[in-house]
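Multiple structures follow.
Just so it is clear, none of the values below were taken in a lab; they were calculated from the coordinates. Quantities reported herein were computed from a predicted structural model and do not represent experimental measurements. Cβ atoms are built from the backbone, for glycine too; each structure is taken alone.
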Structure P
Amino acid sequence: MPTMRFYRFAIAALVAFSEATSPALLHQNTARQNVTTSSQRLGLQWLGGNSTLPKVLVLFTGGTISGGSIYGALDDTQYGQLSINGEQIIARNPYLLNHTQLAVSNWTSEDFSTGTNDALVMNMTRFAHDALCSEDSDIDGAIFTHGTNSLEETAFLMDLLVNCGKPIVGIGSMRPWTHLSFDGDANFFDAVMLAASPESRNRGVLVAFNARILSGFWVTKLHSTNPDAFWSTAGGDLGIFINSLPVFFNSPSQPLHKHVFSIDQVSTHSTYPSLPKVDILYAARGFDGKLVLDAHANGADGVVIAGTGNGGIPSGSDEIKEALDQGLQVVVGTRSPYGPSSPARTPSYAKSGFLHVIQARIQLQLAIASGMGMNQTIDLFEGKFRTAIGQEWTPKQ
């Protein structure tokens, strides 16, 4: 794993300082006691000269939005040789600082890749929670840039862990900044306007992409190359951008099946800052149940199976039962892009409901990190769904 190189203020937010013993450290501690806002405490440097404008934190993890190509303005598949940082992206659009104050927090790794590992993303999520949700917060919202390959994973994770009402907006681009039709500048501007808007509060994590506003809970990437790559597996769009300003379709609401986890509790798990290991298996005719046992033997605490149809598993039930008896937690979703994986009348493992298998994996990781057993995980995934369809279930004691 590449060594993480964070800015000084990111490190200051995550590392516990020992008791000061020297005059210099005593002076620093006294200075920290005089800090009045989270911006000052975290060492954020705000760009823009108008202190009355909304403050939007930019969590920068790179991605295609920061990548460029040496192969010319038509290349949108072989890029990555060139890179720009968050401040350079902001400088490309002088209109940004007419509307907001921006501070960049860098969460890239040495190879300037996106935040594609759990440890980096969890640390960034804790930083965002501290910056936005602490009692001394003076920040109105945040955006995070991200590689589109795993943007939906970070959006869903943050949606379940950061819930103080302030907007967090995920964005990226499908084309490099050297392309003749770079989509990143527009997506970035839209995201900042969305994060700064009071209308965005209490809607959970949002995603701004291709002039559309999507829920971070339901969003998934459905196209590998098209600029209109992101859609919702349920619920539909929340709004659109007109003249790069957000226009919502409905008043603020949250998904009915959403469970809010305690970031402090999750952070006490032995795997932190990583999350418990959960693998995804894809079911088809002739599914080999031994793969479930192999995942457990390889250190997995849980497995999510992309089942057929309404969450079916064609074969391998004996091996799955054996794995459950050994303590592995199992969630079964559907390999279909839309529709639910519905509960069984008498469950031995959880069905994912309307959650896509990618989101189901993250929710299972958080459930395990929160100390939930298999029966609690079943209730987590299925409880409200079962109530809605009149199919209640009580586990045997």
Structure Q
Amino acid sequence: MDSACISTFISGWVAENREEIRGWRRHLHRHPELSHMEIATTEFILEKLRGAGLEPQRLPSTGATVDIGPKDKPLIAFRGDIDALPVTEDTGLEFSSERPGVMHACGHDIHTTIVLALAVGLSEFIKTYGEDALPVQIRIIFQPAEEVMDGGATDVIEAGALEDVQTIFAVHAEPKLRTGEIGIRTGAITSASDVVEIVLRGNGGHTSRPHLTADLVYAAGRIITELPGLLARRLDPRSGTVLAFGAVNGGSTFNAIPQEVRLLGTFRTAQVGVWRQGEQLLRELLESIVAPTQAEMELRYTKGVPPVMNDDVATALLAQAVKATDPHALREAPQSSGGEDFSWYLEHIPGTMARLGAWNGQGEKPDLHQPDIVLDERCIGVGIRLFAGVIDQFGGASEGDYLSSAHP
């Protein structure tokens, strides 16, 4: 059987089941769950997969995986994240969140629906043509807890979900792109995102006698103004490194120098090498800035995630899948300073993440993580067909060529 029939079949199946698929998304949006708490979401996923005749495996806490297709063929994976955010919804949608203070404000309900529909659609494909008609085996990963620092990707990897997987793919809903457009990028498409907390301590004193104190407010001012500038002189400007503070707390009155000041911010970079040396470099620069003030300085550095480094071969394959579906849909995605724990998978195996256009073309383009964000549901079908097209790319002679180049 010609492998191109996979995307043709899935496109037809999506058209026939459009209302049911949309219903899945609306159910997930109506019943969001926070990171590490996606119990009902996991049960919903398992129910739909089992109802399609598949045999999913529950992950140790929440989330699941399911394998589809011939076990004697190379294994590829598709990942969808399933958690929501601590945001109070303000969209006015008829299927708005029924859980106060919790909302799918980052499109994870879209991502989950795409990979869930892909799994069910592939099950129907196998019932029609047999599993040997698939050029590869497929593993779908329903990952919990993408939105928190102790993210779910590392738990999924530790549970063995990448065992035997040769490459992995994902999409992220992008309200800055029109529905139907797909943004791709080789190399870093997101940034590393680490939390930086700096605690300054001193003996305090009266503002009329700053020479008798370690003036922590002055020390904090030096850090805020000098640290970003020094970083810019120590790092290649092409690394996309950004240090910014979001909170500064200390003192309570106009004429007293405080005994403690705290600064809280983020360190972001698009280069893995810079990410790995970030804490050491910041500590070195901070010590040089603070030393003349005689303040005591403590750096609390919390590693987040590395940048998502899209593999060039996997990205080229994804681009071919986009062109095969719609030659006018391909866009170059900008590098984002946001963090995304899909990067942990790419520390182990090659893969790529694409931006899935989700703007309906009307009004202002919304932004992620906002209480009023509304994503265009039509992007779900685009995402399903894209992933089916990726599977098509592994058919025929290109399969061996790709796998050998992805794994030297």
Structure R
Amino acid sequence: MKLLPCLRDPQCELLLLRSCMGVAKLLFGLRTCQPHLMEDAVSRFDDGLRKAIEDIVVGGGPFFGDLQWRLASLPMRLGGLGLFSARDVGAYAFVASRAQSWELQDHILRNGGVAGLDPDYQQALERLNVSLPDLDIGGFSNKDTAPSKPQKTLANALFSKIAQGLGEAFDLSPRQKAVFECLKGPHAQEFLTVIPIEGLGQCMSAVEYRTILKYRLMIPMYPEDETCPICRKACMDKYGEHAVHCKELPGFKYRHDWVRDVLGDILRRAGISAKKEAPVNFLTDPMEGRSTLRPADLLVFGWAGGKHACVDLTGVSPLVGLRENGFVAGLAARKAESKKVDKHAKACAENQHVFIPFAFDTFGSLAPEAINFLTRVQQVIHSNCLTPRGQGFVFGRLGFAIQKGLAAQLVARLPSVLM
């Protein structure tokens, strides 16, 4: 598989692979031919797909191994890049297609004397049972008991089994297990579906996008124990966790401001009146030891029952507490949300304002209140949009903004040889 020579933007290349060069090009053959007849085509296709993804992510560099290929070929809801392997799809496509078209087959062959299961289908069921030994496939032996959406049923079962066995298959370290769980967080992969639009800030340089993909696929980027070139105080780690936490610009304050600006623009385009860095006379930080007035990141006018809403953004690393027992993915964002509520909710209520904590982590996963807020914004946009395609605009764009801010932190600390 060879990509267009003029297309060297990793974001565009991934979208191209997913939309027109992915497994969909082979899906008709997988659905209409017995799996064993497609083995050679499947192998050739997957070899080409893996080489294409490897070129996009590391550009011929090292560290793209079987683990990275496995992650890339998982569905996005399970923490992958959504670039399906033909071998995975081939495990269930033939059976799903036959089960889905059972009534049509009976209608066409009603006068041909053909009834019951044919040998091809029986053989495909046996092969499927090898891939999914824990799944009761008895229902697929009868048209009256076959599920209404067989392909979705089998795909969910197969990929869930693969995801659950990832730790054993690759002997993952605690950090790798934690990252994989974080990638499955709510809306963590939304940015992957964003269409590049310069006017909306939905573009990254090739270096930035590759760096984000490396960070998520757990590919080493930095020499260990070298001093951070920005703060000159701490040592770098190979996966970039110091770069995520470094306070020197571009740091998390830069990411916070970028996400705030994009969120403000989303509200403006939705027709929701809001002001960035709006001064209010009651938001204080009790940790300062004195009553220091601070502005709201976003003040949304007339948000709930005529009351204005103070939206307070906070970004955290989801890997906080990784060295402690009982790590739970998404807990860091929920704790940050709770702290914000304890700090500001009462003061807002006393002054006839609504307080909305907007917590997110570096992988783009959102805390519950942030999801509720964006869901309502999305509903406003959808009510004013003539096509359902606008429904994913809010979460996708916000997720891309989080990753773009993170990319600036990571790229600023990369060795010059990797730029």
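When Kirkwood radius over Cα pairs in Å is calculated for each of P, Q, R, the greatest value falls to R. Of structures P, Q, R, which gives 16 when relative contact order in percent (Cα under 8 Å, 6 or more apart) is computed from the coordinates? Here the read-out was taken from R.
Can you spot which of P, Q, R the value 1.4 was calculated from, given it is distance in nm of label points 7 Å out along Cα→Cβ at positions 143 and 311? Computing distance in nm of label points 7 Å out along Cα→Cβ at positions 143 and 311 on every structure in P, Q, R gives 1.4 only for Q.
Kindly point out which one of P, Q, R the value -11500 was derived from, the read-out being helix-only ellipticity at 222 nm (-39500 (n - 2.57) for each DSSP H run of 4 or more, over all residues; to 500).
Label of the originating structure: Q.
Quick check: 1.9 is what I get for distance in nm of label points 7 Å out along Cα→Cβ at positions 71 and 183, calculated from one of P, Q, R. Which structure matches? Attributed to the structure labelled P.
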